[in-house]
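See the structures that follow.
Rule-based calculations on the coordinates, nothing more; no lab input. Since this is a predicted model, take the numbers as computed values, not measurements. Cβ atoms are built from the backbone, for glycine too; each structure is taken alone.
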Structure P
């Protein structure tokens, strides 16, 4: 019987592990199939307090992991939770075919990349369509070629700026006439001579499936309705994320978009189950807020377990 099982290994998960481990709860953390979460696909993180010169996303996650293990967190690497049974006590998780019973759970499963849903996107994934500039931007197929980034938030601006290191030109396509990114990110992006804005436009199709590679995108202007084609060698989709909460559907209360609903801090509608990070935060979705939520979930879990004694 576990005291607490933490599902997820991003900022929220590792912070929860640090706190529960220091509280002598002997936590078990299940990393999922992407240890470190989406932050490991980010280049330099400049806004996490304590790193005045910034820190690589993967390095930040490694530091958190080592801090958690220092205090005794047990880690089940590259394991995926197949299903959960939250209908009674103890709470049950099935991980790689094995049932784990626990008194409490901290859900920190994060979110995944949102897809366009445009024709050609799925067919050309890994053939020029990608969701991570820092993972794929330096590949030979993209070097010195025109590239497209889709989105208007901080992630899209960061991806576009990063790609200017390799691309001949970067086109940032946004469905509105102004960026929704933070002011500093928007200013950097608009001032970069290698980034060309394509306003009021949406991608209707990624070309060209018949050639089995990306050759361009077919655009539609949201104001005039006119269509056009923009040649490019790669399409980087940065339009947001979808919470990785599918296995909790029907058991945990959540919004229509899939974000877990919290009550009284980090508590969910199920006793003994707490949630933290991007799977429960549709507003801020920052590394530091995820870490703060992980801390809150750990404290709430610790107090819950103490009340059971």
Structure Q
């Protein structure tokens, strides 16, 4: 499916100065996935230069470095930290094989108690900038792929225990010969726009005073535009018309692809689905600009720049979200 994003011919006269555009987290990977070499994973693991990222459930393990961490270990060094549940081939960085090593949660907690390791969740690492930006995409790849394996050890066809093959990019059933491949869940995340206002919502899971785009999983038999319209109507009672694609982002919590959009709102009256949202309301452009800048008088804010919601909202504030006027 291909989309295009029409840009406004002219910018808003009073466009707020939000500063330089931040980088979208977990994107722009430098890893060459080299799918044609996944069958060589065992031989590649013997390369003395091979590196590995260590993941224990939701936790990432890194060596402590000046206010942050270095998450890329030598593979042999990583394997010595704790018994590995899975070892998956992520690809090549500068021609060197790089792996994701999955260890148990208990092992990660044990390493956390040591003074020489930084062990924390990937969200905190990304938001706080605890590792160099080039590590975020392979960490997201490793975490998502290892999470898939943790949830798919048994054949969905016959129930037998499956075997990891192709460097972690397939599980094969020895009983019924079925093959299972890693999946990512498509999620639409959208900003409904009506004139000079946009619709933001609050989940009970959000940090205090944070408002964001609405979002939801794409259902079987549904395209992106239909999912956007359905989710906005289900969560906030707003009917939408035209939908414009903005950008996408891998989201390894546990293994989703966020598909960012702007949508033309056709109605005004909000009906919040309390099972999904704590609240939803219309915000004006100037108010949202203050939220992005963390200068809102009531302390309201938007998601951090690592999340695609921040970029979707900012594009609308800056007049780059398509003309729904």
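Can you say which of P, Q returns 19.0 when mean count of other Cβ atoms within 10 Å over residues 47-54 is computed?
Working: P: 10.5; Q: 19.0.
It was calculated from structure Q.
58, 40, 27 is what came out when Cα extents along the principal axes in Å, for residues 119-294 alone was calculated for one structure; which of P, Q is it?
This value belongs to structure Q.
A value of 2.8 was computed for distance in nm of label points 7 Å out along Cα→Cβ at positions 103 and 207; which of P, Q is the source structure? Mind showing how you got there, number by number?
Values: P: 6.3; Q: 2.8.
The value was obtained from structure Q.
For mean count of other Cβ atoms within 10 Å over residues 111-118, find whichever of P, Q sits highest and give me its label.
Working: P: 16.0; Q: 13.2.
Structure P gives the largest value of mean count of other Cβ atoms within 10 Å over residues 111-118 among P, Q.
Computing FRET efficiency 1/(1 + (r/R0)^6) of positions 175 and 247 (r between Cβ atoms, R0 = 30 Å, to 0.05) for each of P, Q, which one ends up highest? When FRET efficiency 1/(1 + (r/R0)^6) of positions 175 and 247 (r between Cβ atoms, R0 = 30 Å, to 0.05) is computed for each of P, Q, structure P gives the biggest number.
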